[in-house]
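A.B. asks: Below: a set of structures, written as structure tokens.
Read the figures in this text as sums done on the coordinates, not as results from a lab. All figures in this text were calculated on a predicted structure; none of them were measured in a lab. Cβ atoms are built from the backbone, for glycine too; each structure is taken alone.
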Structure 1
Amino acid sequence: MQAGNARATIQEATADYETWLAGYTPLVPLDLAEKHARMAADRFAFFRATYYRWAQQWSELSADVATAPAVLAVGDLHIENFGTWRDSEGRLVWGINDFDEAFTLPYTNDLVRLATSALLAIESDHLALRPRPACAALLAGYRAELEAGGRPFVLTEDHPWLRRVANRRLRDAARFWKRLDLAGTPGADPPPEARMVLDLALPERDLPYRAHPRVAGEGSLGHQRWVAITSWRGARIAREAKARAPSASFWCARDGAPESGEDPYAAIVAQAVRAHDPFLRIGDRWLVRRLAPDCSRVELGSLPDRRDEAALLGAMGRETANVHLGTPEMVSVVVADLERRSADWLLQASRVMLRGLTRDWKAYRTS
């Protein structure tokens, strides 16, 4: 087992992690091959697809950062792990939309991983902001929201820039449905368990629908995904069922499985300062959610050319704090820890992780 061995090669770590993962959920070989191809072709895709490697090497970072106070954290946080959904009042909400890798970790893990993804985006010309002000914006937003006690990003009266981004996506509804139709291979039939959870997720019993597997994501590419698409009361609707597995942090930190009844995903969603998505259903083996133009991930490529990048990164820092506030007993400890850190600690730690990531990516491409 290479789980706890940060000196293992990226090839060894990948093979060992995927063997462990297959013990929890059947993997789709063609999708896994697609994941490997994306990992070799693009450094940001490699970053998103290899959280297991990040978790394995995190403790190799300076002990002062990697041993900071722990909270229930996102784990695999990055600048494309944000999206929109509708809450129970029908209001449009923006925030973190993927908690597959949730785990109790140093609060610095989420900030450093988020900042590292920003540095990657800057190097790839997807962000015009420079590294130092980018990290400063993330950290300022995080600290301000911790001290304010948290507030969900409801896009009705406040946050006009985010609201414009969301409204732009709503105007692309036809493109969304076309992409969803093309996102999988028709003709296959969901396994009975996936069919059952999709049936229960639809607004009416016995509503006929078309189902197909979906190829999506980076980190979870290779997991089974099934999408149900149908028309209901005048327009199309969709639900996705994605096979679940424990966080890679269990593979790395405990070399095994969560304890009985332990579910960090359900805990972090319930405890965060959040306007909840009423369509999200967290089962033992499947995660079910609504898919729609107003309920999906926000990609950097979909953002308008004219945007306030410092405000966007500040909002990401604030939303990270909203999640960490779900561990309220640690808030004062985290604030005190932030007080003692240098002004550039986040930039320095992110550069260390980015160098390690780049070495691994180059090594992976040669295999």
Structure 2
Amino acid sequence: MSRILVVMPNWFGETLFATPFLRRLHESEPDAEIVAIGVGRSHDVLRQNPRVEQLLVLDERSTHRGLWEKVRLIQSLRRKRFDAAYILRRSATRTALLALAGVPRRIGFANPRSGWLLTDRVPEPRGPMHKARTYLSLIRGADAGGEEPVLRGEYYPSDGEREWAGEWFARHGLAGSQPVIVLHPGANWDHKRWPAVRFAELATRLHLRHAGHVLLTGAPHDRRLIESIQAQLDVPVQILAGEASIRQLAACLDRASVVVTNDTGPAHLTAALSRPLVALYGPTSPTLTGPLGDPRRTTVIHHADCCPQIPCFAPNHPSHPGMESISVDEVDEAVNRLLQMTHDK
């Protein structure tokens, strides 16, 4: 049995984008033991994934920051005797660690930063392509451009996480037959956020039209944003922010009737769980980093012609014209369409 190590991306969404790669790798090497290595965020995505036998930690900012920590990691990897490694990140440090650990085949993208440390250099894909398809091009014989027209992310909540979500829903009165509409107003950059006042107007409309439960979700640091939305409402809402892990949140998203979110981790989780999703994009490109999932259950709203540059990496920008151009009416219409489709089935 061969042993294959996969060096994962750092970001939550990009790790979800790597799950089609892991599925294809498993299909092309069914007898291989696949081990993933990366930071804690990648572990949160890959736990319970049937393609991965083991998860290893590689975190140069904390666990493996010092020289001796790196030496011990190299020694540990050397003892595991991997036959090959796929490096999804263009990282000279990580590729060097694998070379020093004696991994005989190191497969990654040809690039000035780390390409010289690779044994198998794959040309960088040309033209605009979704991140998930670029990863697929690392597998020999994979036609990243056309073999798989619809890429689907994979995410697997555990039984314990599903039980936690069920209990939380029951405790907050969300376990009945009424639809549960999840609104996730946060994002890692301010200019990726749809205005809070529009989330408030949308919540009011959806509650009144569908007699549904509105659930506002977010990370602990989103609590102030969420409470500012709640303060603008005359309809009841529930808040889940700061009391759930990302995996517990995912199990809650798996129970949602529809989710409305900016371009952030929960958007990609919702798509991977195949739940109805309305994703709001402004400074980022759905072509490059859009949600992977059933296109019948996913609506992406993006006004690219409103934006001076896509993608726009300006996290301190106070607002973005693409996000400002998304109206409550069009989001409301998209949610209603998805709820009606679900009701008709």
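A.B. asks: Could you figure out which one of 1, 2 the value -11000 for helix-only ellipticity at 222 nm (-39500 (n - 2.57) for each DSSP H run of 4 or more, over all residues; to 500) was computed from?
C.D. replies: Working: 1: -14000; 2: -11000.
Answer by label: 2.
A.B. asks: Looking at structures 1, 2, which one was Cα extents along the principal axes in Å calculated from, given that it came out as 58, 50, 41?
C.D. replies: On the way: 1: 58, 50, 41; 2: 63, 45, 41.
Answer by label: 1.
A.B. asks: Right, here's the next one. Taking 29 as the value of relative contact order in percent (Cα under 8 Å, 6 or more apart) derived from one of the structures shown (1, 2), identify that structure.
C.D. replies: Numbers: 1: 29; 2: 15.
Attributed to the structure labelled 1.
A.B. asks: Looking at FRET efficiency 1/(1 + (r/R0)^6) of positions 132 and 268 (r between Cβ atoms, R0 = 35 Å, to 0.05), point out which structure of 1, 2 has the largest value.
C.D. replies: Top value of FRET efficiency 1/(1 + (r/R0)^6) of positions 132 and 268 (r between Cβ atoms, R0 = 35 Å, to 0.05) goes to structure 2.
A.B. asks: Using distance in nm of label points 7 Å out along Cα→Cβ at positions 172 and 276 as the calculated read-out, with 3.0 as its value, let me know the right label among 1, 2. It would help to have the intermediate numbers written out before the result.
C.D. replies: On the way: 1: 3.0; 2: 2.0.
Here the read-out was taken from 1.
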